[in-house]
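Student: Following are the structures in question.
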Structure P
Amino acid sequence: MHSSRAFHTASLLPDGRVLVTGGDTGADTTNGTELYDPSTGLWTTTGSMRYARDSHQAIVLRNGKVLVTGGDNPSAEIYNPSTRNWTITGSMAYKRNFHILSLLKNGQALVTGGLDIQTAECRNSAELYNSLTGIWAITGSMKDSRACHTATVLRNGKVLVTGGISTGSQRYLKSAELYDPSTGSWTSAGSMRDMRFFHTASLLENGKVLVTGGSQDTAELYDPSTGLWTVTGSMHYARTNHRASMLRNGQVLVTGGAIDTYYVSINSSELYDPATGAWITTNNMQYTRLGHEATILKDGRVLVTGGEGGIYLKTTELYYN
């Protein structure tokens, strides 16, 4: 990439290119954005965001535009791939870092939780974005305040939120909740065995959700049909701030992360096989990385970008499945 960055976003556009936005460069927070073209393997700079952001979120809307939210402020912006320009859209009600942005099946975007850096307060609030009006609306609040959590849209349209960090009496969470878009309300989804933050959650082909790491090597499965959690095979390494990618063959690729809370980054990768519940190691990345991004390209390859590995990285790598 043209700029080093960690805690950025990477979004697969409808035309197959990847849009990378913002992040921490090691010197400051950037508003710079870049495009990766898999057909040429080249990076080009594109329009800059109005605001510098890191630990923000981005999703591709149904209209092909990209919605970016938060990162030390409540603002949101829209990227238009056809013009390569950014426009300001409605702001959220609250500042949010380390929140999660999810695209619902009805086309709306749901933002959950997050951290206000100035007050160190984690939020339990949630908001809905209407891409037709550009307006945010408050929806039901979660039971627990949380940041550094996960949010997964299930096949039935509900959203499973797991773990994270809280400013309540229990700092690290093992609780899970379900959001129902039809009612705007939250219900308990039980508790995981382990407390997790900066972990990953992947929707498997069988409809279950695989949750991995979060300062340990363990993994668990959530079954929406029963509402129960079960333990599955453990990874070879404890990880936090890693990334998980759902491959075309149904396996899950986990890359990098930190092996402990002291944030010593690693370059190891491993594969989870849902058929056996076991993990196998695969080729290591060339660089140790945490806070990177891993994007599934249209041809099935995985593009890994940036991250922190002793220094803030501008390097990228491709994984061939």
Structure Q
Amino acid sequence: MVLFQNPTVDDIKKAALIIQNGGLVSFPTETVYGLGADVFNTTAIAKVFQVKKRPHFDPLICHVSTIETVEKLAFIPNSDLFNTLTKAFWPGPLTIILPKKDIVPDLITGGLDTVAIRMPDNDIALKLIEYSTGAIAAPSANPFGYISPTRASHVIDTIGKNIDAIIDGGNATFGIESTVIDISTPIPQILRYGSLAIEDIESVLGCSLEYYSNINKLKFKSPGQIKKHYSPTKPLFRFSHPDELQGIDLSDAGVLYFNKKYSELSFKETFFLSESGNLIEAASKLFDILHDMEESDIKTIYAISVPETGLGRAIEDRLNRASTR
């Protein structure tokens, strides 16, 4: 495995050549680290699923650096809606579901007739896409179902030995995956809460958006819809309020608070998503803190609810899917 630290343009070109030759490269985005392969190389795409131990029904997101590439990969049934979304939020943490063209391998889409596409807001990612084949299929660079990686060390510690290269671009800015919107149907729907708040999208579109929970289905248009996901190996339990923990043995437990409003109980370790109660900060630190809790000597994680507004919806979604059921 080649590690590109403080990557230069030449380093990114070397990584792009690895992708062109069918290799797998982990790269930074503004959300989490991705595991990239050439969209048009089905052997490389198959290796992505193999390395992650990811089920083939869970689709991948195609990352692009130009609108022209989107038009190569997908049909755009509502150009006004598409143009409004991309003008407002691309590059950025918004993935758009569109009807796919035949050029997109079925392995990427889970056999569906739709494809998930986004343009990341990260200079390294955009250059890597540009220098490779113009489109990179990339899920998060971690074992399937495990905590998402927000720094290169998370990738090194989990799947690093099984891939060809890692580009270390520092910590991810947002720290939670992209928001996913489906515009392949007449009425747009949110398929995954992410690091773009639904309220921001609604403000631009001038309408309310429905969230479609596909939790009990076998066909998934978007990644991140499976019931159990983003999970540490340690048991994680959800509680609405710290008072619910009264009477529980907390001597070997760690608690994950949203802020410092409630911190009167005695745990082995205490973690705060945002001491000041800032949802943007909380989202950016969520997976990083879960990795820290995983590496600590606590045995159980108790996660207290955060406000379900703005990015709080995405945080709650990740914690609920990560929880022990």
Structure R
Amino acid sequence: MLSGHLIKSLLLFSILALPACSPQPDIELIRAISMLPRQTDYTRDFEQWIKQVNELGEGRFRIIFVGGPEAIPTFEQADAVRTGVVHMVFGPATYYIGLLPEVEALFASNLPPRETRRNGGIELMDRIHRQKLDVRYLARAMFIEFHVFTRDRPRLNADGVPDLSASLIRGGPVWRDFINSLGARFVNVAAPDIYMALERNMIQGVGWPIVGLEDSSWHQHLKYRIDPGVFSSDVGIIFNRDRWEQLPEQVRDVLRNAAIDYETSSYERFLKLTRTLDDRMRRLGMEIVTLDGNGERKYRRIAHDVIWQRLQKRSPEYYAELLDKFYRAGETQQP
């Protein structure tokens, strides 16, 4: 039986060997990978975009999709694109927050991609990526909001904010302070293990977007959703800087314009998808706990403060610029 390290080495060798296997050596080959599993709506959408872009690049370039975390583990992909093992990575920016704390602004943003493209936010994010990670930040995609989903109906404090003090809530590392501020205990469970953790009542809630909830069957255990949503998906596309500069200008123009178009088109598709899934979850019996008045305002304020105050400490040099470009007081994630 092959060891895990040997399997990983063989996969890596096959990825690196891809350009040599091209029957058309004059075509620029671009190796792309996703941080998210191939069967997710996110990666399926990215693969569809690749097909469309390849049609535009016929005879000049071709993007080769080499897979998801099975090819290179999720948390190794940012380093893989930085070093040129792959040229393009698609996925949540907070997966490489340890290398670039400024990406937390994407997670805390309440402005859609087209607005942050227009106001210079994407240009700022690209500049920070070039300076600190030596990659290009090409696009910010999809932009859907997160919710806290729970097994049992959450209690509300006198101020209208949920009291989750009896619960263990799963979230990514960026959720820790927010979950703790609601009185719950933060639990970092790997996504593939969430269903089992819910089934065994090891956790009583999850911070997640509505997209993917049913695909993973988590909705069988999560019967309540707290509204409003907080935070926003930070999915984007980054590109190896050296490879980008090696590409002919015409190829870069096609990729740049396609990435900009993807910001808007993916946003519109996933906005429609979230509305469809929202309706479906309600029909399947999910109950919505809607905060209002002071409770809603305070809940949003807690979500805002835990991220932006943390970012102010971690990146004082960029904090004010990021806040200006990615957040607007009083704005909600969805129209």
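Computed from the coordinates by the stated procedures, all read-outs in this text should not be read as laboratory data. As the structure is a computational prediction, the values presented were derived from the model and not from experiment. Cβ atoms are built from the backbone, for glycine too; each structure is taken alone.
Student: If relative contact order in percent (Cα under 8 Å, 6 or more apart) is computed to be 24, which of P, Q, R is the source? Walk me through the numbers on the way to the answer.
Tutor: Numbers: P: 11; Q: 20; R: 24.
Structure of origin is R.
Student: Further, regarding this structure: Determine which structure produced the value 1.9 for distance in nm of label points 7 Å out along Cα→Cβ at positions 138 and 162, calculated from the coordinates; the candidates are P, Q, R.
Tutor: Values: P: 3.0; Q: 1.9; R: 3.6.
Among P, Q, R, the structure yielding 1.9 for distance in nm of label points 7 Å out along Cα→Cβ at positions 138 and 162 is Q.
Student: Thinking of P, Q, R, which structure, once helix-only ellipticity at 222 nm (-39500 (n - 2.57) for each DSSP H run of 4 or more, over all residues; to 500) is computed, gives back 0? It would help to have the intermediate numbers written out before the result.
Tutor: Details: P: 0; Q: -8500; R: -13000.
Computed on structure P.
Student: Thinking only about FRET efficiency 1/(1 + (r/R0)^6) of positions 130 and 202 (r between Cβ atoms, R0 = 30 Å, to 0.05), which of P, Q, R has the largest value?
Tutor: On the way: P: 0.60; Q: 0.40; R: 0.10.
Comparing P, Q, R by FRET efficiency 1/(1 + (r/R0)^6) of positions 130 and 202 (r between Cβ atoms, R0 = 30 Å, to 0.05), the maximum is at P.
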